[in-house]
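Next up, some structures in structure tokens.
FYI, it's all coordinate maths here, none of it is from the lab. Since this is a predicted model, take the numbers as computed values, not measurements. Cβ atoms are built from the backbone, for glycine too; each structure is taken alone.
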Structure 1
Amino acid sequence: MRVLHLGKFFPPHPGGIERTSAELADALAAHGVTSALLAHAEPRTWRSRALRVGDTEVVLAACLGQCLYAPLSPTFPWLLRREIRRFRPDLLHLHLPNTSALWALALPCARRVPWIVHWHADIPRDSARRALRAAYRLYRPAEQALLARARAVIATSAPYLESSAALAPWRAKTRVIPLGIPPAPPPRASAAPLAWPAPGLRLLAVGRASYFKGFDVLLRALAGVADASLLLIGDGEALPALRALARSLGVAARVRFAGRCDLDAAGQATLAAAYAQAEVFCLPSTERAESFGLVLLEAMRAGVPTIASAIPGSGVGFVVRDGETGVLVPPGDAAALAAAIRRLGADADLRRRLGEAGQRRWRAEFTLETSALRVLALYRDVLASDRLAAA
């Protein structure tokens, strides 16, 4: 079986689509699937390039930049046509949201190949960003056309599927397959240690500093917890405002902004070391743009108890079982988040029990191997249906 993945970017570029598409392609190789992956090079990269990563052939299209998170890549459709003719895939696996994947609709060679849409997140119609809401009105007809032609759709959780207006017409052909991550990388002596800036309960947060991540809520909660410090790993457009907020709240000395941690081996080892030292992990996101939360799986894998936002219609509440593997709080509620931090800070036994339960849940439901086998079963079902239809 030959599968061509259409991704957004590629590791070490951070992001859930990037990580899932790369790791899934690699994991499926052990089950007889030959994979190739077409994605975008880092923004402001003027030349396309090809490389081999493990068992996966990777082509990265030149990328002039981004507009509202959409990569600008004039060569992407030409490369997609070339890769289909060269690689001759049995299936296309489209990872969305990704505007470049829409080229599959326009290319006859792509329309002749069955495709699966891996739905990582909606483009939020109720986003706080007016430009994103306006752009989605233009994007939606093509998005729906892409879903209409898909043989199957993958949603990452049942709650997200049930709340997605975009997926509502296509629920009958949608299969829920939760994301998964591999075992933690082995310790590396060269991994740079990321120390917490002050004594007290060690809080960890990981993610891009975007408008929906709620790191401002976490800083306000930290101001209400005297004996805790925060290590925040990630960069993004909101970082300058977060630094200013930390100063204005008087918590700057208890916050370390550690910057971006890439998805390469060194970055993953550094992240694993941070999780190993953390006492509580926080994901304070405020919108459904936080559709699943791969970082929650990283914390669970490490046995770290989590505090996350109970975002209506998101998969976060599916990943974190309130009171069993972590604590859920209302999104945007700094007082509730501070109370949860104080509760876990005062009870080491509770932290241990939540962390151990989360680790068991990761092993049972959220390993990369489990996710890959479910995706492989869907591939086989789609191809078998196509063969029957052609007979």
Structure 2
Amino acid sequence: MKILKTQVAIIGAGPSGLLLGQLLHNAGIATVIVERQTPDYVQQRIRAGVLEQGMVDLLRQAGVSQRMDAEGLVHGGFQLALGERQVHIDLHALTGGKTVMIYGQTEVTRDLMIARQNAGATTLYEAHNVVPHGMKSDEPFLTFEKDGETWRVDCDYIAGCDGFHGVARQSIPADSLKVFERVYPFGWLGILADTPPVHEELVYARHARGFALCSMRSPTRTRYYVQVPTEEKVEDWSDQRFWDELKARLPSALAERLVTGPSIEKSIAPLRSFVVEPMQYGRMFLVGDAAHIVPPTGAKGLNLAASDVSTLFNILLKVLRDGRTDLLEKYSEICLRRVWKAERFSWWMTSMLHTFEDSDAFSQRISESELEYFVDSEAGRKTIAENYVGLPYEAIE
């Protein structure tokens, strides 16, 4: 058996695990990251691309923002398309100067992987059958198999950054967790294409045919989505069918400007809201998708993971430097306050902008009226903007 010793063992080499590892490494705290997949697999995951101000600041704090600052697109607003009407939500003006950054999660992951490699910190890929042990003790550890050998990592703390399907949450006894979940009766069919964006800002479209989103990764690469029933299959959607449906859901002025092209990637993502409480079990802490999932409508998934990382990093810093072990039990409580506010906003955006087949006529009119109130009121637009750019991170005292 190969045995390693470290201060913090991190399960998962996605952006949250890598970001936590980089922050801890820069602070002189030893980490080992174990990841089930290969580096190439991790790097190729197509995910979100809207970064809140708080996450942008955290990446700068971690020293991995050079490429993001050079290539990322700063957005001071976004568009709501309601039938033929377009409404500009001026994030910059409504939030006292805050913005969001358009920079793909794959790029964030790449930057973090390079930074960790340059730092000489240990990342063990293709680690199979990872099992956390002794989470309720003062001496937790991980075991796993790699290269035909059994490995063990002894540590002080474990961070479960391995996503919704990962082993971290599944290693916690079920009767120790309370699950809150809502599964939506539709998904998002998304395509990636090397075409110029239809608008310089993101466009969220509400239409009788269903929701649509016009997003982007760069001035030459776009990411578009349309709402589809959960039973839809990707292979039933040709590129032409997708573009026709997208055009039908956009205001005619936008539809006329839409540049189409062959898709690079096409997939359907189901939508769900999911939270487990608490987000910790002894000396193991759940981070990001391991603890919560939001529908992508509010662009909160990766950003919530970043706020978890910030909270855990600042707690561990005070624990390991100053002996503030009293802070350990506050991790879940602090994270969940922000998680539930983001869950509410993502649920609200999803409810307002999508069509629900089982919705009666009264509920439909109420939904339309609520959305009209928010977009026609400065206070309403400010509420949307404050949530969209991201609520502030809670200080660790």
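For distance in nm of label points 7 Å out along Cα→Cβ at positions 52 and 260, which of the structures 1, 2 scores highest? Don't skip to the answer; put the middle values down first.
On the way: 1: 2.8; 2: 3.7.
The structure with the largest value is 2.
Once distance in nm of label points 7 Å out along Cα→Cβ at positions 108 and 172 is calculated for every structure in 1, 2, which label goes with the largest value? Structure 1 comes out on top. Out of 1, 2, which structure matches 20 when relative contact order in percent (Cα under 8 Å, 6 or more apart) is calculated? So the calculation was done on 2.
Supply the structure label, taken from 1, 2, corresponding to distance in nm of label points 7 Å out along Cα→Cβ at positions 308 and 364 with the calculated value 1.6.
Values: 1: 1.6; 2: 3.8.
Traced to structure 1.
Each of the structures 1, 2 was assessed by FRET efficiency 1/(1 + (r/R0)^6) of positions 244 and 340 (r between Cβ atoms, R0 = 41 Å, to 0.05); the largest value belongs to 1.
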